[in-house]
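Alright, structures below, take your time with them.
What follows is calculated from the coordinates using simple rules that are stated; it is not laboratory data. Here the structure is a predicted model, which means the values were calculated and not measured. Cβ atoms are built from the backbone, for glycine too; each structure is taken alone.
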Structure 1
Amino acid sequence: MIVFVFFLIIFLFVLIQKTSYQEEIEEKIVREPLVAGTWYPGNKLTLTKTVDDYLANAREVEIDGSIKALIVPHAGYIYSGQVAAQGFNRLEKDYKRVILIGTNHVSGVNVQGISVPKFTHYKTPLGEVKVSSIAKELLKNSLFVNVPEAHTAHILEIELPFLQRKLTDFEIIPLVTGGLSLDQIQQAADILSEYVDDDTLIVISSDLSHYHTYDEAVSLDTTCINSIEALDFWEATNCEACSLYAILILMDIAKQKNWQAKIIDYKNSGDTAGDKSRVVGYSAIVFYGEEKEPLTKHEQEILLTLARDTLEKYLTEGKKPKVDETQLTPALKKVQGCFTTLNKYHQLRGCIGHILPQEELYKCVMDNAVNAAVNDRRFHPVTYDELEDIVIEISVLSVPERLGFSSGEDLKNKLRPMVDGVVLKQGWRQSTYLPQVWEQLPEKEQFLSSLCRKGGMALDCWQDTSTEVSTYQAFVFEEE
């Protein structure tokens, strides 16, 4: 009897495990690509090259803040791909979640509210993208519904290859709106804004005016873009945009979050791959907010690990480790100035860097880890046996800006202790102190005189208005 009960328990355990496994397999529902091979290339290698070429051809545009959202077009790539790339190429951090919104494009399908699909993954020739569990949470609210037919259009799918080439590991919340009332727009904005954090990007998939002559389209679209840039909600309701309700949700969120909007590019099909008699308008608009930490915690950990691995390999083998760039985020491959600092028992053991951007950030960190260890003339070269007692600190620098001043007093008044790094230059002589040096030299005259001495200049060089003074800021982090 005991033996029977024992085997019965084993049998039930195996059955439960098998059922659980089967349910897990059954739960995966993949939305297959529907317009690959028509609206965009269906071959993985061709698609990769196409998207990468668009991104490489995108011009640089300065954004004074952290990007929170994009409005990008969704026509076939030959028509709007380059405009879309102008927006996507502004992404310089690795977002973990993308709220992807469009307005229903399927004729004859009625969406009462905002449709959330029951797919667990979206697929393109570049691979699968997971749908966030937040999608299921949204369906608990009556504003969000499931209308499967609404997700058979191209409008969300066509943005995914750009996201897959710019981001490394992200989930999406794919949403398709119907026609919404003002109350529903505000309700949607309130609900979605709760899920927006520093690791979340909103992407609105929308073209502008449709099938006007070239000049009429430019006039209509310019008025629309101006209203979006100004965050003029009521004026924007007059926009002729095919995902207008999605745009209005974003504008409401932007108002709540105090974001700003900026046009990056505008073209229509008459500029790209069509004639000018009946055109469709395309825009890339970025929404941005106050700049916060330029690197995520994960990116900081990657750089600190690279610096330590570099020191260990260089001090044992005389060479630096190889790095797989495909595993690095865009922020780590941005050309940027940096300093790598080595501290031992809370005392400086080496510090060297590049003030001006001259190579990718991860290379800057690795190169200057070596320089700080063996090329800082103030110290004997670091030995391998010392590494366990050394703490690595990394400073990522903004680009130095020239600071004008009329006297020594004026210069002191303009400097911000613990915020500004300072560069002094007279002819070929130059020196710099990072912002954290203010901790050791908190008095401005002491700080500046020491900096003059460091550069081999007279102690009062900072009072000479012919001395070039530049300031920069640093984002500093270290090993725990």
Structure 2
Amino acid sequence: MNARRTRICVALVAATTTLAAGCSSSGGSDTPAAASYAGAPVTLTIGTDDSPGAGAPSADQISHFAAEVDRLSAGKITIEPKWHAEGNDHPTDWDQAVAAMVQKGDLDLALTPTWAWDVLGVTSLKPLQAPFLVDSDDLVASVVSDKDVSHQLMAGLSDAGVEGISLWPEGLRHPFGFDKPLISPEDYQGETVRSGKSAAITQMFHALGAKTSAAEPDATTMVGSQAEFVLSPNGIGAANVTFFPKVNLLYANSARYASLDPEARQVLAAAATGTQRWVIERTDDVAAAQAFCADGGTLVRASDGQLAALRRATALVARDVAAEPGNAATIDSIGKLKSGIGVVDTPATCGGAKLARHEPGKAESKLNGTYRFTLTKKGFLDAGLGEESAFHNAGVQTYALKDGKVHYRLDPSEHEFGKDPGGPDEADGTYQVDGDILTFLFPVYNNEVDRVLFRVGDNGKLTLTAVDVPEKSVEFSITSEPWEKIR
């Protein structure tokens, strides 16, 4: 069941080329030619909170960068990814923990969002989070590929003991409301929004009357999240509300970077430039929105009046960002780039199927009971789901169903109970019966809805078959074994 946690990181598959497909190759006409690196073999570690195969764009970016470095150095420089580098002790400040590892020299390199640095005292990157300033893929591409603007943005990193190497787009960030669209300031009043840790982002939502939390998404305590279409987030998206972009920063420990010979640094720079170009070509907010819609998502548009109200409410935050040392010049440079970009294309609206609500009745009570079955690591691997799915989900599965409410518990075999960084090993949700269709809704697992066909056998045993289960790993977790009724 913990496979639901990867739902927020589902890769874009319907409307664009899968990012991971390009991770093992480069060599196109737009890619720097292989360098004649003559230095000694070097291995450099690169850290991230993400994991490969989970649909995280940053993981794909790292894989592509590592392949580029290998090619450009003729195999003499190795980039060694450290996935989920910070471990399990940083559930709300994972990016800052990775940054600290680079500062201390425990990692040579890292890739984390630019927004993570403002709580660590680096304010030069904050213009990227100024509300409504950078609001299109074309503008993001212009900003990160402009050497002068990039230098301005990364200028504050040297005082933090790291060397900024490159900026790579990931996606435009929109609000996604779990139960309602978040398209006016009134929608945020007194609410909590799920967001990665950042002072600038928190200040923006405070201006809208909301708090932020970096905890796992929870529709029972949060009104929604700031996210991007490529991650297939749960909730109703606001197609034309673009607060800011997510831009990933490639950086190195300053001392380690300075210790490399000039040729090695040249290889890293060339590989970073090639990866940046590769990323820009594959970053498309409109195409990602189309895939989000095709996957059953719902998109609405804010009215001109609502957009104007959001801008007014957050204008002071933009002014505060500009008041930080050096940021006014950076924002002016970004403004000049923006003036040269035409009308921004924004995604169309779409309506996804919604779960019908009704009061639990006899159909639900007929399934009352506690059900248990076991999923092994070998089972996940044999199903082609990989080590990560097994780590999060293998073990004893227990479902307690009563009158439309369900309590799920995993007693894991591959990690310590309650210590999974992906999310909780226990969760409460609801279920609904419509004929022989059983629908589960678990708010804490990103509000995901799963629909299965069920059959009741001897001694109340349940056999389930997927009807609409978005994740293969979730489908395997729910349907691969019969549910034995234990009481």
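Out of 1, 2, which one gives 1.09 for Rg/Rh (Cα atoms, Kirkwood Rh), for residues 225-392 alone as computed from the coordinates? Spell out each step's value before the answer.
On the way: 1: 1.22; 2: 1.09.
The value was obtained from structure 2.
Quick check: -9000 is what I get for helix-only ellipticity at 222 nm (-39500 (n - 2.57) for each DSSP H run of 4 or more, over all residues; to 500), calculated from one of 1, 2. Which structure matches? All intermediate terms of the calculation are to be shown ahead of the outcome.
Details: 1: -11000; 2: -9000.
Attributed to the structure labelled 2.
Set 1, 2, criterion distance in nm of label points 7 Å out along Cα→Cβ at positions 121 and 449: the highest-scoring structure is 1. Looking at distance in nm of label points 7 Å out along Cα→Cβ at positions 113 and 377 for structures 1, 2, the greatest value goes to 1.
Taking distance in nm of label points 7 Å out along Cα→Cβ at positions 241 and 337 as the criterion, the top structure among 1, 2 is 1, with the largest value. Which structure, out of 1, 2, was relative contact order in percent (Cα under 8 Å, 6 or more apart) derived from, given a value of 17? Source structure: 2.
Determine which structure produced the value 14.5 for mean count of other Cβ atoms within 10 Å over residues 193-200, calculated from the coordinates; the candidates are 1, 2. Computed on structure 1.
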